[in-house]
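Some structures are shown below for you to check.
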Structure 1
Amino acid sequence: MADFTDAKPPSQPIQPPLPDAAGAEAPQMGGGLSVIQYWAEHTLSPEGPKLWQTLLHKSACLSCAWGTGGQKGGFTNETGEKVQRCMKSVEAISAEIQPAAPPQVLAQPIAELQQLTSLEADRLGRLSFPMILRAGSDHYERIGWDEIYQIAETALRQPPERIASYSSGRSSNEAAFLLQLLMRTLDSNNLADCSDLCHSPSTVGLKQMFGSGTSMVSLENLQQADCVVLIGSNAPANHPRLMNELIKLRDRGGKVIVINPVIEVGLVKFASPAFPLTSLLTGSEIASLYLQLIPGSDVAVFVGIQKALIEAGQIQIDYLQQHTQGWQAVVDQAKATDWETITTICGISQPEIELAAQMIARSQTVVFAWAMGVTQHDNGVDNVFSIANTALLTGNAGKPGAGTMPIRGHSNVQGFGSMGVVVTDRLKQEIQQSLEQLLGRSLSRVPGYDTRRLIEAADAGQIDTLICLGGNLYAANPDLTQAKRAFSQIDTVIYLATKPNLGHFHGLGRQNTIVIPVFNRFENPHKTTTESGNNYVRLNDEGQTHLKDADLVSEVEFLCELAHRSLGDYPIQWRQMLETRYIRQLIAQTIPGYEAIGTIDDTLEEFTIGGRIFDQPQFSTPSGQAQMFVTPLPNLQLPTSEQFGIPAQLPHRILSLMTGRSYSQHNTVVYKPDDRYRGMPHRNCILMNAVDIQLAGFTAHQRVTVQGDAGKLENVEIIPGGVRPGSALMFYPEVNLIFKARMDERSGTPAYKRVPVVVYAA
């Protein structure tokens, strides 16, 4: 078995150079004047007035969970700071204020719509009328609301284990609460959610350790940190507002340790428009130290940091004895693991790891932050454990300016988890008890399907009905061939969406596929709320759509009407919930920490959820102490060419492939086809290290075939860049076609960030 440790790590700690991008046009820092240019082009265009109206609307940003907005104003964050919008926000709004998709376009033969890319599907425009694809038909047609509810009500009469939902963080807390209440009243726990594919290891791991599965760090706390350890995140592209906090941290003398297999230009230097005099033109240094680890080796890196801290006598024994359980086993593991094993697995030299440990030890307050580069592995929960263990060993949990901070990607994905949109074994006991009191009976104890298990169940013919509240379940999954086949085994698929996506054209049900057009967040005819990744709840004002003569429905209205027709007035008066303040009152009675939402309509006071921000080392576990866990080091072997079925004499290279978003992409929605910061001119590229290109006998820009265990992509252009030797990067959702991702059994999250592939000459 071949592994990917060919390239020897440097013997001394180094500051990485900027990556060698494909062309001279690739920028040498993130952000900059191009952001200003993008804003100008869009805000001064014909769409400008509507764009500005939306930017100023009192509603939360549509993009990431670091967004702004709400009652403080469209450009204001939770601490009251102004001018906090980013380009991702403008991209998301611009896509939502497109004209309606022409009916004749949506009525094309489905075979033609299936030829569209994600970008082309999004550019069709807004959905403005409900439509259905019936069994035996080759195209969508318009459908009336009475027939929609009739089909949906019939579909919900199936056995509860054969009914499922899938949801996305673009929606509201109110819709999320109604969805889970409807499903659990029907006795179904099949509440799959987009978080199952991304940050579920964070939720599972942190809940076991601290009793709370979210960030323990508020924005105010982050602004008190001396050091941030940023792992597996491309924040310049996906969470640009976080970059402002890192710039301010560096300006006050703090340190930023970046741990990432790819050298992202924005994590080396970033030019923020928020600081026009000090940053915009020249850029701000971000990474104090950049550790370019082998993909999937996070546990080895952090066990190494722990070992270095122990050897230097810099762990907090008194803190560990008073506030943690299981710490001695963690210390013993780090002591017993030899340096050669650690450095061989992670590809980082001992001096580099020791330097990172020294930076952490010499800082008074350290925040450990991570994104999907940590979680999307088959040992994602162990990755989270290892990071949090390190925070605890240094006493950096349970004090202002320090702690663990998963960086959520979707604007309200955390809110869906808070509302109970989870499978049974992840439902908080307090929520379970409140729901049972509301229902007057026990909840079903059937575990339920998370997202990957839902696809597998559907593929086995075990699902009859699926309601998708936003998202793109088809394209977000690995092995798109399986995903398409799984959908075809489901009798009725109902999508609620604002715009067309690939799922509407490929994720087709056996009997009926219904696409229902809904209002987006700033158009809803009623108030809603959302939750940020730092546990802050925002109140969104009512709005109006720009679409003329559109036949839209709010998600709340659809769920209320469907529930009323299916359940009558049990366990609540569903139609009364159209006045969403009543949903918020139910949430206040049901969801721990959300008590303040019951009066938010009167007070208009947004709030931080109780019991999640730990300023003292008193955690939400039964003992009040944090539980630490030993983390096994991963086996990172890759298949051989023979296992791929490739002749040894054929020029090839076996790599660990990371799937990722481009710089102008939100989840599966693509806004631009290229990635200028990585020098990737289109979607069918593979970013490789120059060492791997040379060893395989390839050349830059050569066209190759990339093959996984489920298929292959041909005519792929090689782009040399700053990726770790032995690894590569390609864009999803396109590359999802070629692999069957292994799954972290504890969280259900697939290993998108370490996919074995073979690259060979076309």
Structure 2
Amino acid sequence: MLRTKRTGPPRKSTDIPIAVSIDSQGDDFSECRITVNGKSHPLGSSLHCSGVNFSVYSKNCTSMELLLFDHVSDPLPAQVITLDPKHNKSYHYWHVFVPGLKAGQIYGYRAHGPFSPHHGHRFDPGKVLLDPYGKAVAVPDGYCRSDACGVGENFATAMKSVVTDTRSYDWEGDIPLKRPFSRTVIYEMHVAGFTRNPNSGVVPEKRGTFAGLIEKIPYLKDLGITAVELLPIFQFDRHDCPDGLVNYWGYSPISFFAPHVDYCWCKDPRGTLDEFRDMVKALHHNGIEVILDVVFNHTAEGDEKGPTLSFKGLENSVYYQLDKTDGSYRNFSGTGNTLNANNPVVRRMILDCLHYWVEMMHVDGFRFDLAAILSRDETGTPMTNPPILWDIDSDPVLAGIKLIAEAWDASGLYQVGSFVGDNWKEWNGKFRDDVRRFFRGDCGTVQNFAARLLGSPDIFGHEEMEPEQSINFITCHDGFTLNDLVSYNSKKNEANNQGNRDGSDENLSWNCGVEGPSDETEIEGIRNRQVKNFQTVTLVALGAPMLLMGDEVRRTQNGNNNAYCQDNELSWFDWDLLSVHNDVHRFCKHLVYRRLRRDFLPENNVIMSLNQLLRKSRIEWHGVRLHQPDWSHESHSIALTAWSHDERLMYHLIFNAYREALEFQIPPLSAGASSGWRRLLDTALATPDDICYWKDASFFSESGYTTSPYSIVALCARLSNPQ
């Protein structure tokens, strides 16, 4: 039978003579039948009417203990429940029902088994282990990552799981919005960094939290974005970083089902679920979708020198890709380990996790970090039909949910345009690089730039997918901000305490003549123009646009292109920049609202692929002379004329990345045109002439337009008699 051992003071009403398990009838658990063993399903801790069922997977464990704590920092568990393999184990699942336990119970596991790294086993009974399916995590003030690395016990300094009530929240009729990608503008942001700055105006106790983000929804709504893509909000290890710093970005997950407790202003771990759901509900109420950046390629446990926090101590050989010769960790993530995503147990965990966030937390989509890793088998070899990717792609629960892949990994596997599946959209790294090269003035860039404007048919055309297969972006969390892209030729990462060795050396940036901040009017003028150029191309090109938090006000990281460990004003949104760079903010907001690209799209009920759309579109290419585009290696400019899908609007767009002004011929309008050309946009002009709505646009009747260096011009005319 199951054995219990008290290690602290006697419990009161929650004392149990024998641990038992429960079968339930009905989802509301209104009728319960006590049994003696517990149940293997569902995994994790399941709150029932008279107690809690626990279930965890471990194949090679020889003995499993459930540790119950009164307080997260207690030096010893209040109760240790040893699971009997005869009664509390089904196949490889250890389970037990403990009557009398309530939501808020703090717990962890201790797994006994072989410590044989060469054979893939790293059991360490001295370590408290998080439940892989735990819905909430408690972190002691004295949490110590190094204690989880060395020998000995770490009861007081370990993160622990918390029993939660996942079903009692009132959603008030909320459902995911399921907005089509063709009507989506994504805003990549950091939950904490958005409001942590004292100048955010958020009350101190809510800065850097889900609740703080709610207070800033009016800003997001005013900007016009339709979806926030949140940097990782799963519980991560803030200590997974260089000494003296903290992990800020969150790409160091350790509990995939639990919201990060530091993003909650209520310090009771049970409140994390409701605070996250309050945020989702509030965003939905304002028409904004929630996309989570998820990290299923590695964990915070690192390599053989890393800590034992959960997976490593429960079943290391299953959860991670290991070298079969010596048990070392395969490292396709660049962070020490790689999840074994196509193992059946890990596949199930990933799918269960996605289901949970969709069904119980109402998120609208996921962006998969280093998603190419998910195509690798347990030896690291890329698979033609990786099971986990097809599982996600074909899953009925995820139908209509946004799925976005960062289709590469840290070991050179690059799958942009060839990522497996029918429902995936892809971060288009080639859009980022080709547009950067074009406006930097590189030679041989015009043809690739033109392809990026048209949804990258050279990359995605063979798939017969919709135009939004490409997620278009110039900047993201990883790399320079937009301001720094036009202000620095080289990275400045000394603050990361890694000798400036971290971060990419290939930024395709141009400082416009001076390295770093400048008071020179001419330099600042070019930088402002370049920022607006990048914003314009992102929001005009076919595809789904993504903007980086703060780029609309020229947020800077002082040249740091890898600020993952900078939880300070270097990374936070500086709200004072709203007034400093009001013209850039106004320009970006006008672009988002106007979305010139929408006029090229069919109505919502008309579905067509990128190729079909381009075949049906009327587009003419030009150079400085009409119908004479210069595709040569030395060319730095291109122009195009395009008609809206109903041919009632005619656009003429000019892109000049040359260092000198160029005179471009303008197409004549037919006699049936209801008006002449109007200038909607010229990035070289000062605000408010740089961009305007149709009613405010100035008429332009000349046959040519002098286009300033490094600038974009957009003209528009209405046709009363479409052909």
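Where a number appears in this text, it was derived from the coordinates with a stated rule and is not lab data. All figures in this text were calculated on a predicted structure; none of them were measured in a lab. Cβ atoms are built from the backbone, for glycine too; each structure is taken alone.
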The value 20.9, 63 for Rg and Dmax of the Cα atoms in Å, for residues 212-483 alone, derived from one of 1, 2, belongs to structure 1
Value 20.5, 61, calculated as Rg and Dmax of the Cα atoms in Å, for residues 60-259 alone from one of 1, 2, is from structure 2
Comparing mean count of other Cβ atoms within 10 Å over residues 436-443 across 1, 2, which structure shows the greatest value?
2
Using volume of the Cα convex hull per residue in Å³ as the calculated read-out, with 144 as its value, let me know the right label among 1, 2.
1
Once relative contact order in percent (Cα under 8 Å, 6 or more apart) is calculated for every structure in 1, 2, which label goes with the largest value?
1
Given -5500 as the derived value for helix-only ellipticity at 222 nm (-39500 (n - 2.57) for each DSSP H run of 4 or more, over all residues; to 500), which of the supplied structures 1, 2 does it correspond to?
2
Suppose distance in nm of label points 7 Å out along Cα→Cβ at positions 68 and 420 works out to 4.4; of 1, 2, which structure was it derived from?
2
